[in-house]
Structures are given as structure tokens and as C-alpha cells.
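Just below sit the structures, each encoded as C-alpha cells.
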Structure I
Amino acid sequence: MSKSTILAISGSLRAESTNHNILKYLGDLIPADIHYSIYDGLASIPPFDPGLDTDDAPFPVVELRRLLTKADGVIICTPEYAFGVPGQLKNMLDWTVSSGSFSDKPVALITASLSGEAAHAAMLLILGALNAQVADGAKLIIPFIRSKMDGDKVADEETAKKLTEVLETFFNSI
């Protein structure tokens, strides 16, 4: 049996953002028999251009699609910017529409921000349009995230418990 592969994507471009730190935290909870990596190419994806969305798409897009196709599941952790999805994350998702990279792919969605409700709802709509499979227990909004972190550690016990539950549900969907 081959090793499962999980691709984690942060909606924040800042390397030490709370969203990246949550993905690092989750990485520490992942069993050793699962390959887990955090995608670091979000900033390199060019603005979506339907005219370039061909078999010869820009290299960063081809690489993203390859990673998504190879992954058995995807974990997305994103902030909310101006009551919406961060622009570069939405741009990345736009590039996956024609490729079907998310089609039937198990996805866990974590929105960690001051509020997060608007971005979370928008992400669920987008992932639904992409035919991603987001199980009910693999969705989590973490409001007031900065008060629940201590540097790169999840300091709030309830949040840590909920993150573990999201992972369990997500792994059951793979």
C-alpha cells in the first residue's frame, strides 16, 4: 500500500502567519505513514488568464496541478481579508477550474481570522463549484485566532481539540 499524500495550503502569503503556523501544528499531528507538505508556491502563481489556461499553462500552475493530482487530500487554512477570500488564494483556485484538480478530492477547510465567517462561506461555495469533497466535520472557523496562538503554537485547548477532530474526520474521508 502506498503512503498517503496530503497537501496543505495556506491562504496567507506571509511565511509566519497564524495560518501557516496552524498548518505546521497539524503537520506535527500527522501520522508518520502519511506524507505531509505545505505548499509554498502561492505567490508565484500568475493572475488567472483564461487565454493561458491551456495544456501549456504557466509553470507554477502546471506544478500546482501536479501536486494536487498527486495528493490524496488537501488541507486549506486561510485568513479572511476584507470579509472575503484572500486574493491570491482565490486566484490559485481559479486556475484549478478547468483542470478538475479538486474534483472529488477530500478537503479540510480551516478559516482562522478575526471573524472568518464570510471567507469560510465563500470558500465553501468555491470548493463546491470545484467539486471538492469537504466533509461536515472537516470544516472549522477559528475566530479571534491571534488570542488562541502563542507564537507558532496553538495555546487554546479547545482550538487544539477542534483541530484534532477536523484531522480525524478528514483522514476518515480519504
Structure II
Amino acid sequence: MSFQALQQRLPMVRAWIDHVLAAHAGKARPVADCGFARLGSYYSGSLLASAHVIVVEHVPTPPLMALGLEGFTEFERMDAAGITYLSSFFVRAGYEDDESLHFHELVHVVQWQHLGPERFITAYALGHLLSGGYRTNPLEVMAYDLQSKFDRGAPAFDVATTVVAELERVVPPLFQRAFGPGV
């Protein structure tokens, strides 16, 4: 599949995301209401108030193969503990009190906010395809690296500033590799 064909199918992914978020809107609650002790030292109060968590039995993953998107079998089939769409994230029941998981998913909220939905979906898909899969996707590497710092008790830092700087470093090369210079 060409990268242009991939880009043409991404609106279907966005429509699926919008549908899933609407279907679960009644279960969403602000992360600020979760009572985590440390997140406020890394994220702004406004982000924690505007980001929402939704606890579910099974984390919803887009039906990428059914949408005609090849190369995402690993992603579609993984049994994730969490996944982020726009400013909301789903966590599997049993993980709702996992502050580290919430930290990780909030990195993705910042990524979505900075890139915007179309660029995020495109960058995430390109990162997955060009870097060899989920765990080597630069957007996931970023989230896992920052989560590791959090888990080790690193002194508080502004995650949003760090994420934005890193996105400016890693995203343009993904677009250039896929679509050529000047993108």
C-alpha cells in the first residue's frame, strides 16, 4: 500500500474514533478526578481537567484491516492496557488506579493536541510502518521513555514542553520519508 493510499483511508479511522468516543462519553471522567498524587507535578491542571479517562473491559482498537489498512496486524491484535484518542483515553478494568499508565496515556494526549487529529493519526501510522511496529514507533518510544523517567521518580518536569520539542524532532522526518521533501 502506498503512503498516499494510507493517507486517503485515515479519515475512516477518524470517523471510527469519533464514533467510539461518542458511544463511551457517559463513562468519561476527568483525569483530575482520579486523585493521583504525582501527575499534577508533571502535567498542568488544565490538561488534567480536560483529559478524560474511560474504564472498559476491553480497550477499543480501530478495525484497521477491515478498513483496508495493511501492516497493522500487531497493533490491532494487541491486548493493550490503555489507548488514547484525542483528549480521552481508555484503560482496561483493573488498571484504573495505575498512575504510571495514566502518565503514559497523557503523553499521547499532548501528542494529539500538538499535532492535531489528522497529523497525529498520520504520524502514528507512519511511525508504526516505517519503524517496524508498535514498540519501535517513535511516538510510543517517546511515551515509554518519559513513563520510565516518571516510574524512576525523576524530578518533576513539564511533560508537555518536552513532548512538543520531541515531536518537532521526530515527526518531520517521518513525513519526509513517506511523502518526500517539502512536506
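Read the figures in this text as sums done on the coordinates, not as results from a lab. No experiment lies behind these values; they were computed from the predicted model shown. Cβ atoms are built from the backbone, for glycine too; each structure is taken alone.
From which structure (I, II) was helix-only ellipticity at 222 nm (-39500 (n - 2.57) for each DSSP H run of 4 or more, over all residues; to 500) calculated, if the value obtained is -11000? Clearly, the read-out refers to I.
A value of 12.9, 39 was derived for Rg and Dmax of the Cα atoms in Å, for residues 52-115 alone; which structure in I, II was it taken from? Corresponding structure: I.
In terms of distance in nm of label points 7 Å out along Cα→Cβ at positions 12 and 164, which of structures I, II is highest? Largest one: structure II. Thinking only about distance in nm of label points 7 Å out along Cα→Cβ at positions 92 and 132, which of I, II has the largest value? Looking at the calculated values, the largest one is II.
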